[in-house]
Structure 1
Amino acid sequence: MLPTQIPDFFKNRRNNLMTKYPTSTFILPAAKEAVRNLDVIHSFRQESNFFYLCGLEEPDAFLVLAPSSQSSHKTILFVLPKDLEKEMWIGERYGVENAKKVFDADEVYPISEFDQKLPEFLKNSEQVFYRVGLNENLDRKIFAVLEKYQKNLGRSGKALLPILDPTLPIGEMRIFKNSEEISFMKRACEISTLAHKTAMKEIKPGMNEYEIEALLNYIFKKHGCQRLAYPSIVAGGKNAACLHYQMHNEPLKEGDLVLIDAAGEFNYYPSDITRTFPVGKHYSEKQSTMYDLVLKSQLAGIAMAKPKTKLADIHKHVCEILIDGFLSLGLLSGDPAEILKSGSYKKYYPHNTSHWLGMDVHDVGLYTLNGESRILEPGMTFTIEPGFYIQPNDTEALKLFPCQGIRIEDDILITQQGCEILSAEAPKTREDIEKLR
């Protein structure tokens, strides 16, 4: 059943955006359905910016935000019309009339009228925000409309309206989460934490990685996540040395660790949690050494997470702790500062410590401002996820440690006082994990 009412925050977001860009027109296409094979399509997920500003979950639509005068703007939707025969197969559509009522749009038209109507909404604009390069056919359509608009101006001497990427202005809104968004992310973390705990309790030697993947996905769906935040990673033993391992076709072995990087998405807001724990009941001595180093670096990074801290400084401090550990374990030699500068530590820790977290797991928002690493502010959400990896071709390292990957990842919200760990209930000390095992 289609929703008949949507929250006010969608309209508020549009108003906030157009207040900042009162002489701009935003042209935002909805996601298109992706064909899997023949007449089978992949599960639909709306394009994030489109959904962020209107809440419509239908493909092949356009949202246009356009100035109607110097002090006001219009919300225009172009949607698929009602088609009862097609809806019998693919489900109900809003159509023009219902879309106008539900999504509080000023004007709604069938998608077939997009080319004809769009020039009308450019006449008070000084620039257009539209993402070029994602769809060549769509790009040509937009360029043709802009050229048509310019020609209709006659001998005005004006050039084509400049086209700018909407990722920056909308990303700078999305990087700060309000109370509704935080509540969705907290719920995603609660469900994802339950999935990780369930896996910690249920895993036994001899189970296959795909069994655990299925268990995780079941928990996400059972408790209200509409979809996965990203394809789950369940990597036993040496497979965890591959950061985005996806095969999930090997049995889990006694004596190995298993790395699980998995989370659900609730109301378009995801979690992102990684835990690494024994397939058996206990960490071995070498596994404990590796694990404790990663946990030490992660806790140090979380301790720094507060307003006015730079995200790059958190990464630097985490790297310094890991480098000291790699030196003491005989994996590296030399001056720590030179190792940090040269990046030679990356053979054991190849990725960044953090990424923004929001409607997209690797979310939008600038990481630097004026050439400097961005300062953290209340309302920002991101991950802290250090790791330690021994690759299967690293013959020298394999003399000291088994081929293995260890990563510990939590979701962080910056508050006025410091930070809140949204995924704090997912066990991560060896003692707490071994109790569940």
Structure 2
Amino acid sequence: MHRTISVAAAAVFAALAVPALAAGPVKIGVIFPLSGNAASAGNAARAAVELGAEIVNTPHPGLKGLPLAAGKGLPNLGGAKIELVVADHQGDPSVGQQQTLRLITQEKVAALLGAYQSNVSFTATAVAERYGVPFVVGDSVAANITGRGYKWVFRVTPVASDFANNYMLFLADMKKAGRKVDSVAIVNENTDYGTSVAETTQQAAQQHGFKVVAQIPYSAKSTDVSAQVLQLKEKNPDVVIFISYTADSILYMKTMKDLDYHPAMIIGDDSGFSDPSFIPAVAEIAQGVMNRSAWDIGRPGSVTYAINELYKKKTGRDLDDTSGRDMQAFFVLADAINRAGSTDPAKIQAALKATDLKPAQLMMGYRSVEFDATGQNTEAATYLIQLQGKAYKAVWPPKDATAAIEWPMKGWK
């Protein structure tokens, strides 16, 4: 009997001496345009999400307050690391559908993140909804993405109505300051993104008493926008608001210079104006262009400054607003998976619904992250930045400004 007990005890001690098996990785599907017209934006967003995974998977104690940054992996899943499974949708909604289906059925991802272009996010989220897998949208802003009664789609970013109201409040402030701001023109690419934001912006302008002298839709694949610029020149609005992707935003700036059309102010609705290729391509002729952003590098020693340094080390450039919103969305998803303590999609969905992240826990300038019944973050926020030299600087609202507004914009003059 004594020998039996000794053998059993030895077996227990031997078992205790063997390290526990590490928890398996948690697979998250990431879908962006890694080729095509928006490839530079898609690859910048991919790099941001990859950095987010590095921050969660390995200790970064210097990023105080950011959930999961100080530790190693997901503590509620035994320290499991996040594995990103990346797909290229090429800017094509049908490819987005196919890739989302593959990530769910073949790669068996626990959740998804993407997808930059709103028309791709619209189709990709429909697949996730059908299969009951959480899909977190970090960047796409078209209203119809969260307007379908879906239960598995969660959008972290501000949306078109937030931006439109901010533009009009900014223009109202400029008018109070004595600048001539009576009329606006809206120029939009004609997919879900551009159409949704243009309609919302037009409504906001009318509600705030600004005359919309033209709304000009066009294809983002256009190679000649001379007709649109000549139309702007004829209408002569005080402010032009562009809702454009990368190649087209650059093309508009060059065409405006070629046709000598120089409005008092241009507001770019992020996207192409935030793309990493925009400033190198047209900074010298687009001085003073306004843009929207919820991202600010911040002062040395801040969490945002440290994140930007990590991103710059990885990519050779600063983090931009679109990529920042995608990284923030990744952190929201990772936090929810950890709180769920499971890779079960239903438990992750429940954790996302219960999300309540405060400003000190965020890298973006949102009031917090809380989702309503449609899956929209009701506390998202944004501010305006202006291209001065070779960088954007925060100029509005005044409490967030790091530079004075230059009005009228200098452009190429």
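Values in this text are rule-based calculations from the coordinates and carry no lab data. Quick caveat, the model's predicted, so the values are computed rather than measured. Cβ atoms are built from the backbone, for glycine too; each structure is taken alone.
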- request: Work out FRET efficiency 1/(1 + (r/R0)^6) of positions 240 and 328 (r between Cβ atoms, R0 = 30 Å, to 0.05) for each of structures 1, 2, then name the structure with the largest result.
  value: 1
task: Using the calculated result -13000 for helix-only ellipticity at 222 nm (-39500 (n - 2.57) for each DSSP H run of 4 or more, over all residues; to 500), pick out the matching structure from 1, 2.
output: 2
message: Out of 1, 2, which has the highest value for distance in nm of label points 7 Å out along Cα→Cβ at positions 224 and 400?
response: 1
- request: Name the one structure among 1, 2 that volume of the Cα convex hull per residue in Å³ of 173 was derived from.
  value: 1
- prompt: When you work out mean count of other Cβ atoms within 10 Å over residues 72-79 for each of the structures 1, 2, which one comes out largest?
  reply: 1
If mean count of other Cβ atoms within 10 Å over residues 88-95 is computed and equals 13.9, the structure in 1, 2: 1
field: Parent structure of the calculated result 17, given that relative contact order in percent (Cα under 8 Å, 6 or more apart) is the read-out and 1, 2 the choices
entry: 2
message: Quick check on the output: 1.6 is distance in nm of label points 7 Å out along Cα→Cβ at positions 152 and 192, derived from one of 1, 2. Which one produced it?
response: 2
- prompt: A value of 14, 36, 28, 16, 5, 2 was computed for P(r) over Cα pairs in 10 Å bins from 0, in percent, for residues 248-343 alone; which of 1, 2 is the source structure?
  reply: 2
